[in-house]
Structure P
Amino acid sequence: MNGVVLREFCLALPGAFEDFPFGPLASVFKVRAAGGAAKMFALSDLSAPNLSVSLKCEPQLAEQLRAAHPEIVGAYHLNKTHWNGVSCTGNLPDAMIRDMIEDSYDLVVASLPARDRETLGWSRLAADGKT
């Protein structure tokens with residue numbers, strides 16, 4: 001996976017946009033709530049030679065992923081209980097990285113008010129692939 005593909009995938013998620021609150025090199029992908037507030041679901045320096053992305057993750061799953069894959073570590077400068085740093089340099093399949101991005105997005109959207117989830121067309125069943 002490269003930076004262009006990562007950006008396109010993140011921005012294709014409903015309500016997603018790119019922001020730069022930490023400077024021009026740190027792409028922060030957020031989902032906007034109706035009230036104007038936005039929550040981060042991915043963070044990456046898309047121009048880095050060793051591309052990686054920080055993604056939100058359920059704590060128990062985060063530990064399991066780190067134990068199973070050396071390419072997944074606690075995210076740099078983020079709460080390592082809830083955020084993984086994922087190497088995108090080719091050792092993990094792109095499909096797995098896309099799944100982790102979607103999971104991060106779903107965790108963030110699940111924390112939004114019901115009206116915001118409805119506006120985004122999101123439901124827990126849809127997120128679980130059961131609809």
Structure Q
Amino acid sequence: MIEIGAFPFLYKKDKLHIILITITSGNAWILPKGKPEDDMSKAQVAKLESFEEAGIRGKIIDKKLREEFKRDDGGTLIIYPLHIEKVLDKWQEQSFRKRKLVSIKEALEMVTKTEYLAAIEYFSDADFIKKFKHKS
């Protein structure tokens with residue numbers, strides 16, 4: 001199975017931060033993600049899931065910049081880096097998900113699933129994220 005998600009990031013006080021959300025049961029932290037949609041590109045799905053699940057609007061910094069991670073169940077998780085432009089006060093899934101803006105160090109302590117840890121480590125160390133900092 002393929003799932004598509006986002007690495008929603010911003011720089012706060014010159015330090016990389018990301019938004020994590022809880023799974024619907026509330027007992028684990030993950031990145032926003034969802035299933036492919038027939039009428040949408042993968043990048044569009046990543047943006048939509050970020051909007052619905054985390055209440056954020058942002059921009060995929062480059063549709064070619066994505067990475068695939070092996071899921072614990074054998075599937076694939078495709079992640080796009082999404083620069084956060086707006087964090088909404090109200091969003092579609094706020095009644096059953098928590099959302100938190102955290103540093104990379106905090107994220108690595110909160111997340112337990114292998115594929116999300118790999119994505120956070122990859123994108124927090126990625127040169128294109130660091131280059132983007134100087135553009136924003």
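Throughout, read-outs are computed from the coordinates displayed, never taken from laboratory work. Predicted model only: the values in this text are computed from it and were never measured. Cβ atoms are built from the backbone, for glycine too; each structure is taken alone.
Any idea which of P, Q comes out highest on mean count of other Cβ atoms within 10 Å over residues 5-12?
Values: P: 16.2; Q: 23.2.
Comparing P, Q, the top value of mean count of other Cβ atoms within 10 Å over residues 5-12 belongs to Q.
helix-only ellipticity at 222 nm (-39500 (n - 2.57) for each DSSP H run of 4 or more, over all residues; to 500) computed as -10500: which structure among P, Q?
Numbers: P: -10500; Q: -7000.
Traced to structure P.
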Query raised in the report: For structures P, Q, which has the highest computed value of FRET efficiency 1/(1 + (r/R0)^6) of positions 13 and 69 (r between Cβ atoms, R0 = 35 Å, to 0.05)?
Result: P
Report summary line: Comparing P, Q on relative contact order in percent (Cα under 8 Å, 6 or more apart), the highest sits with Q
Report summary line: Re Rg and Dmax of the Cα atoms in Å, for residues 29-92 alone: value 11.9, 36 computed from one entry in P, Q; matching entry is structure Q
